[in-house]
Every structure is written in structure tokens, then in C-alpha cells.
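The structures come next, written out as C-alpha cells.
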Structure I
Amino acid sequence: MIRRVWLASLLLITCFLIPAFAETSSIQKSLARISNTVQDYNYRTPWLPGPVGGGTGTGWVVGKDRLMTNAHVVSNSRLLTVEKENDPRKYVATVEYIAHDCDLAVLKVEDPDFWKGTKPLPLGGVPEVESTVSVYGYPIGGDRMSVTRGVVSRVDFRTYSHSVMDSHLCIQIDAAINPGNSGGPVLQNGKVVGVAFQGFSGDVAQNVGYMIPIPVVSHFLKDISDGHYDRYMDLGVSIFPLQNRGHRQALGLIGDDRGVLVSSVPGKSVAAGKLQVGDVLLAVDGIEIESDGFVTLGADRVMMAEVAERKYKGDKIVFKLIRDGKTIEETVVFNEAWPFTFQAQSYAPPRYVLFAGQLFQPLNRNLLIAYKFTNQRIHFMYGNFVEDEMYKDRDEIIVLTSLLPDSINTYNDDMREEIVDKVNGKKIRNLKEFSEALSDNVEEHVVEFLGFERPLVMERAKVEAARDRIKQRYRVTSEQRIEEVSDTK
């Protein structure tokens, strides 16, 4: 009797394990371990490459002959190889599309042998809070595929650490997301519901991981369907919640709990000329805006920005609002992405101009980290460039970052960390204008700095005579890189 009960129990367990094993085996065939040979850019000597390193991550088949992973897994890549479970070969992969603003990338592998036995994993929806998900990948601690399970604990709107600046919909789970897990699929009921991408270290929080949800994945895939990535659209406006009853009464808002106040509309925003400071936004695309700035999309309550998040270049968004006591509608067209991204982490080659051994570079987050400037004007302009609309005077903040010592620039060290204002009397808006001004046929080049009394004066003939000497002494391969290089395709 005891033996029959034991056998029945074993049979019952086997009935549950076989389907689960079959599902895992099927998913396993569509996973890949990614190895990336990385070479970061050198912002202190931008004409030279930086150190070589490496990293690993996970990819999965998202469509015909294409793998999806995180952007941070394949950024600054010099060589990408992918491996499948139970296949000893390493296949060369290349980045086809990469989106640093939402930390996603699509890879292609030319060798047809890699795709044998694989099939695209189907996409699901947004999992419910308290539901269970499974994270697949190749995290540290072993070479074979790993599966961990966790519970969805929060659906939120938070900053993606890869770019540091961009915020999107994000799902928190209590499964560990370790190095190597990045880019791996998170599944529920056999469908992908997210992409593992970041988590807290153990000294900050225990078992807190995050995945990129399907609305973000689908947005990226649709964006690249025309062969080009346009980036996420952004209204670029700031809003103020209207939860204070006295404030609402002063604005003539009574009854329901709708509406937020527009507190700023930068001149470069797509909403400039359509929305105004002081407008009370009541609804967006027919969806009511609650007084805390949240809206209800389907079964989810998310920030108003999520409505704009789901738009593409060329799309429209309609606001119902109160202005000067009247209820009106305004339509905003997303004709371009937000133009100022210098506060985000950059993964493009640094731009620069080397003039008489003096290095001039446009300010961005990478430069700020590389030099740790002590000039407080730089930090002020970096932090307030958009809010104070400094872009009306200049497109970029050009900084004299360092000097390659030479007899021609011996007495100019005190100009280090100063911001370029004019060259030869011309107001400078960007690095291209700066470079063009230095090619003027004048006897002396005069560079004026913002808030610095003494100009930098260089005799043109002496500058030309020093060029080869400085290039040879410091192994300078190129004196400038002006144009921005995009790797998003």
C-alpha cells in the first residue's frame, strides 16, 4: 500500500516536471550567451582609443534571424560573439540597432548555422503585481543557462541607469538580476513579459531586480521597423500637481480631482507655442489626468508622461486644458526628439578641436566625469542649460579642457576650464562654428572666454609652425573630430 502511494506521488510529480522541462528546453534553444570585447572612449586624449575590457550578457531570438539584448551589454563593442547551449562554436554577431535611451539592442548573426533549431519567443503583456515570473540567462557563477523565479512587486516609472537621464516604465521583481543576466528574457506562461536589465547591489537592497516591460520593447521594435531608430519622443514640459484644495479653488477647479498645472515650457519643446505656463491640463488623448499627474491606461495607473512615451516621431497628442478660464484643446505634434541629451551618458566618440596644443571639447556627462572640473560656472551651466534657456545663446558649451605643453602655449595654463564665448569677434554657438572660426585668414586668432577678462591670442603663423611639432611629440593622429557619430542606425 505504501509502495503504491509512493509511486502515485512520483507519477504526479513527473506529470508536472515534464511540461516544465519541455518548456525550459524550448526556451533554451532560443537563448544565447553574449561576449563583448569593449573599448571605451578616451575623453582626456580623444584622438587615442581607451582601454580594452570585456563583459557578458544574454540575448534571445526576437524575430527572424535577430537577437534582442540590452544596449549596455553591447555598447562600445569591438568584437561580439554569441554561443548557444550545447553548441561548442562561437559565432560573430554585429549590432544592427541600439537604443541607449531605453537600453535595448538588436543583433544579427550572419552564419545560418547559428539559427538552426531556434525560433522567436512570443511577446506577452504587462504581468500583474504578485504574479510569478521566470528570469532566463547566463549570470555569473557558472557557464550554463540559469533560471530564477521571482514575484512582480511593483510597476513603476523610473530612471534607466544605462543613460542615467531617461526614465521609462519599469517592473520590479524579487528575483536576483546579476551580471550576465542582462538582456535575458523574463517569461510568464511561455511568453516574454520583460527583459532583465538592472538591479541594486547587495549593500543597497536584497533581491531587488528590474526588467524592461513589453510596452517599451514593442515601442523599440516598432520604431526600428522602418530601418532607423528615432529615439523616444518627449514633451519637454514640467507639471505641478494640484492636490492642494486651496490652490485648486484659486484656479477655479471644484468638484472632481482632475488637472495638473503646467509650470514650464522650454522654447525647444515640441509643445512650445501650444502649451503655456499656467495652463491646467485636464485630459490627454481623451484620458483624464488626475491631480497627482497620473492617468489610467488599461488596468494600469501610470504617470502622464507614459502617454507621450508611447508616441512616435510624427504622431500627435491632444490636450484638453483650461486657459484664462476657458476650456480648450491643443494638439502637439512630435516632429523631433528632445534635442538636448548631453546630460545623458554618451556612447559615441568624443568630439574635440586641438588648437596649438590646447584641447577644446563640448561639455557632456562623460566630460564632466573625466575631468572633475573645479570651475563652478561649468557645473552651473551644465545643470541649468535647459531651465534657464541658455541654448538661446549657444547650442553647446565649449570648454578648454587641457593643454599639451609647448612653447606656444606656455602662458595659457590659467585659461584651463574656461568656456568659449567668441573667436575673432564672432559669437560661437557650437564646435563646428569654433573650428570654422579658427580657419579664418587673420594674423592673430583671438579666443574670448565667458566671464574671463584676458583673451587667448595666438599668431596664426606660429600656430601653423607648431602643428607638426605638437602632433609628433604627443602622437596626435587627428587634430579634430567635429561631427557627431551615431550608433543607433
Structure II
Amino acid sequence: MTFPRAAGVLLHPTSLPAAGGIGDLGPDAHRFLDFMAEAGLTIWQMLPVGPTGYGDSPYQCFSAFAGNPLLIHLTDDDDAVFPAHAVDFERVIPTKRARLTARLTAFTPDERYHAFVQANTEWLPDYALFMALKEAHDGVEWTRWEPGAASRDPAALDAWRTRLADTILRYQVEQYFFFTQFHALKTAARERDIELMGDLPIYVAHDSADVWANRGCFMLDAAGHKLVQAGVPPDYFSATGQCWGNPIYNWDALKATGYDWWIRRMRAAFQLYDSVRLDHFRGFEAYWEVPGDAVTAEKGQWVKGPGAALFQAIEAALGKLPIVAENLGLITPEVESLREQFDFPGMSILQFAFGGDGQAHEFKPHNFPRERVVYTGTHDNDTTIGWWTSTGLADSTRSSDEVSKEKTYALQYLGTDGSEMNWTLMRVALASVANTVLIPMQDILGLGSETRMNKPGSQSGNWAFRFSWDQLAPESTTRLRLLVDIYDR
């Protein structure tokens, strides 16, 4: 599908300024839309907005369908005790939870709430029951619940539903609040000619309502433990690869259902977003399978994925969809052939354009095709300022001599003295022929490594970045708008 020539911003809602120690879907999100409109940006890309679990990662959620309650705006939130430029999840979560519980308990279900519940019967009852059971079992993983609940014994679940009725209702009301606020934001975006782009992880968390309620869709043993897990082999992010901990799909079982679960997942995503980035697209062609109990990913194997059959089923059910394929890392001709078969634009990262590895030439602006989504960097990269001042640039395993050569080449290629490298990369991206350019908010603000969103392979210190409005100088908005206008974005 052809994307129009446009520019946008990459920012997760948790990174917005807002009272309560974490960004949310309230007034500051709407103010962010005003900034985008003023700057001429027409795409807001978010990370996954599901309810986060361990490590606070939006890529490890308790549900692929539900929304993150931490994003619900509460009018009585108090920001006085929280840092302005980071999310202190350890303090924010219990505080927000307590305020949410008080607000939701006082809510009286009305016709709009009942209509919401009726419209989401495919996932909401299982999700609310899962979260209520998790709460009743002190938050432990579902495989450690009492056997009847873990195995979804019908009689046991009926008894639990009666026992946990109030808690189940609270979790359902919570989702009603989230989706009401999200759709209000989407309406406000459309009024400003701004589209929302979502991010869809290929895998779901093992400790999730999705796996608990659909065990046959995943490679699990009789007790529900992972037989194999997803990951990636060693690469520029990690010398030992990455074990993600996500269960791998039972693709044969999914195929037998006509990929019904995936169709429902994609339908739900496009009820929220105007377009979607499919994370780790190469896993649909072939994925790196690691033993379920492994702690590093060197001893894995490539296994063929569902390939074209999955996307043919999705397209037959939902029509052609505006999907961006994340085709980074070890990409084979077969992966690119699958992507091109369905006209999904791929991605290019400018921070990777100046090194000596085999993929660098694809990221050089003079090699961009029009059907491409260009980033200065993604949520997995350092900020551009952090990248440029780093001793290792995009790859910490490289020698100082290699880094020096890369920096020299980058200066020559970009025609710059290295000052304001964030603006240099933004200008080059916007000037390119690529139809879509997405810029992390940290680069617009000129921020350093301390604001990096995620460091792959690191289990702590991620996802915490927040900006404040005083960091966004009016002249930066004007300067960005000028570049957007000059390059017909």
C-alpha cells in the first residue's frame, strides 16, 4: 500500500508531560497534537499501549487487546512528588492504582459501558477474569495459580467468577475508561489531519490473558510452560543474542482455524490506529527458536514461519491494510520477498547508514526507495545526540579506529561539522525521497543518552523517558515546520 509523503513523530504516551508521574491520554496528549499540527507533523507513532507487566515493557503485556490503565487520565492526579523527566514506575504504579480503584469503584455502569462490554466480548471477559485471578493469586504467573484456575476448568472458573465479581467488574470498567479516552484522542487527531500509528509486537507475553485463554495457539507443555521461546541470534545489539521469553505460536494449530486469533488481533489494532508497524516482521518468514529454559540465545535454530498464508488470510478478512514491516537485523531475500508481496514498506535507520556492515548501504539516503519509512533512530536506538557522542556509535563492540572512520565518513556524507547532528539527520531524512519520515521526540528536543527509551538486552532502566513542555522551545517547532514545508511533507 502506498503511503503519502509525510512526516511524523515517535513518542510513547507514557513519555508525555502529565500529572501523576506518567504521561496519559488526557489534556497533555491533546496539547501534543496541537504541537504536531503547528510543526506540520501528520503521523504520531506510539509503542504498544497494552497493560504492561514485568519490566514495564510495552512489548511484554498482559493482553494484546486491552489498554494500559496507567494511561488513563485522572483529574485528581498530583505530580508534585514525581520526577519531571522520568517515569518512576516503582512509585507511580501503586499510586495510580490506588487512585484508579477509588475512581472506578465509584463508577455506576451506564448504557455506554454496557455497549462497550457487548462490543468486546471476544477478549474482555477473559482479560478481566485473568487480571482478577492474577490479583487473587498475589500477582504470580498463571502457571502457578491453583490448578482449576490455571487449567481453565469450567466449574472452577464459574466459582471464581462469582467470588471475584467485583474485581472483574473493576477491570472491565478500567478498559471502558481507557478506550473512551483513546478514541477521544483519535477523534481529536483526525480533526487536525493527524494519523495514529500503532506498534504490533509479533509475540505476546507468556504471562498474559492471550496465552492463558488460548493455550492451543502456543507451543506449551501440559502444565502451560514454554516448550520453546522467541529471540534473536547474536547481532549488533547483543553478542549472545536475545532471549525474549515469549512463547512461540503453534502455527499449525492457528492455520487450522484460518488464523482466526490473528485476524481478531489485527481487527482490534485497526480500531485504534490508522496504520500499524509490525515489529520483528522477519519472524513471519522464519523465526529464531530457542529452548524454553535457555537464558542466552546462541543455541537456537531458524524455523519457518507461516509466511504468505497468514497475510492472505488477514487480507481476505480485513482487506489491504496500511502496514509497515520492521525489517531490521538479519534479513534474507525470502523476508524481503514476503514484504514486497504484500506491499508493506520497510524501514531504514539513519544511525546505521555510515558503518561498514553489509546492511549499511541500504540505510544511506541516496539508496532509499520511495516506499520506505525512515527513522533517525528507533526506540531501541540511542538518541541521535547520544549516538553521535558515543564512543561506539551504534555498535558498542567496535574498535575506536572503526568508530573514528565511521564518524569521518558520516561528516563527509552529511556535509556537516558535527554540531547539531540531530537537526542534520532530521533534515537529511525529510529531504529524502522516502514517503514517510518518523522522528523520535528526543531528537526534536536535542536530548542525549540519558533519555534513551530502551537498551535491548538490558532488563532495567528502560521505558522511563518523559519530556516537559519547557524543553520544547517555540523556535524548534518553527524550525521543524520550515523543514517539513521545504521538503513537501
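Please treat every number below as a calculation from the coordinates, not as lab data. Since this is a predicted model, take the numbers as computed values, not measurements. Cβ atoms are built from the backbone, for glycine too; each structure is taken alone.
General remarks:
- Of the structures I, II, the one that -11500 was derived from, the read-out being helix-only ellipticity at 222 nm (-39500 (n - 2.57) for each DSSP H run of 4 or more, over all residues; to 500): II
- Which of I, II leads on relative contact order in percent (Cα under 8 Å, 6 or more apart), largest value: II
- Calculated for structures I, II, mean count of other Cβ atoms within 10 Å over residues 94-101 is largest in I.
- Computing FRET efficiency 1/(1 + (r/R0)^6) of positions 30 and 478 (r between Cβ atoms, R0 = 25 Å, to 0.05) across structures I, II gives 0.05 for structure I.
- Identity of the structure behind -0.50, -0.63, -1.04 (criterion: log10 I(q)/I(0) by the Debye sum over Cα atoms at q = 0.07, 0.08, 0.11 Å⁻¹, calculated), options I, II: I
- Comparison of I, II by FRET efficiency 1/(1 + (r/R0)^6) of positions 46 and 238 (r between Cβ atoms, R0 = 41 Å, to 0.05) - largest value held by: II
- For Rg and Dmax of the Cα atoms in Å, for residues 270-461 alone computed as 17.9, 53, the structure of I, II it came from: II
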